[in-house]
Structure P
Amino acid sequence: MEVREEVRLLALPLAEESGYEVVDVEFAVQGRHRAIRVLLDKPGGVTVGDCALFSRRLADCLDMNQTVPWSYHLEVSSPGLDRPIRTLEAATRFSGQKVAVSLHELRDNRRNYEGEMLGPENHRVGVRTEDGNEHWFEWDEVKSARLVVDPWANLRKKAAGARGED
């Protein structure tokens, strides 16, 4: 079993008992440096204190189970505003929000789509682009998906409302 999956299997029950969600686990090697990154979330967001507490508990489990036989750096953080969407369950939760989706293969001469998340339906997710077109993909076709945060969206809505636009 690969390190990333072993860490995920140890992190999931720890997170669950504390009311957290493990969004993703990454394992990166750069030369002799190894890093394990765990993205953690909960309703209302995680704090620095949440990350520190979870990091200590997970590090103890990793050391006790000897999951990683060499030295490593453990990072625990929130998924951030541009949160990755890694599962169909997450796609359901963020349906209706603005997302960026990248595909493994080209579709209609493009690989990247941005717009409103649709679905999922029957293991497929969709993106409604600004031109109003809907593009649907099998979940297996999706290389990556993440939320897109537009910090000016509310200001544009207020300005459009003041001008009498939709």
Structure Q
Amino acid sequence: MLVSFRPCRPKDHHALLKLIVTYYRSSKIPFNRKSLTKGLDTLLRNVSQGQAWLMDNHKKPVGYALLTYNFDLEYGGVEGLLIDLYVETRFRSRGIGSLALYEVEDFCRERGIRTIELQVTHHNKGAEDFYRKAGFHILERKVLLLEVRSEKEVKARRASVNTRQ
């Protein structure tokens, strides 16, 4: 099977967004289309934020990968965050995802990035198995997330903390 793996440009926004929405819906990942559109636009226009790739079969997109950057002293500086790797169902189990991982790894190595981190949902055993076979291992940590609150809300919380002291 002929599949090309190419870096995305702003002109690829629509094709990439279509695949992202398909992936998020099929995986039951909650999303806000406006936020996705804005974030994707930022990524495609700013190489300092990361890299997106499309996987094409006869010039038709069949998958994508999104890599962003994080800075972590533990890993010597910049690390890659593979935030998405998706291959359409009918093209799976043909080595496309594995080839995509090699491309991402080459990209990181060429830039001096020594680690690639990713997250999988607890119920997605197939994805976890795929990544473990590719060499990823589970960190003994939990991912915690804080959605930045409004200034007004933080002010109120801060005031309540100050009154407890």
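For the reader, a short list of remarks on this structure follows.
- If Kirkwood radius over Cα pairs in Å, for residues 51-146 alone is computed and equals 14.4, the structure in P, Q: Q
- Value -12500, calculated as helix-only ellipticity at 222 nm (-39500 (n - 2.57) for each DSSP H run of 4 or more, over all residues; to 500), assigned to which of P, Q: Q
- Which entry (P, Q) yields the derived value 39 for percent of Cα pairs over 25 Å apart: Q
- Test item: Rg/Rh (Cα atoms, Kirkwood Rh), for residues 83-122 alone calculated as 1.02, pick one of P, Q: Q
Every number here is computed from the coordinates shown, using simple stated rules; none is lab data. On a predicted model such as this, the values are computed, not experimentally measured, just so you know.
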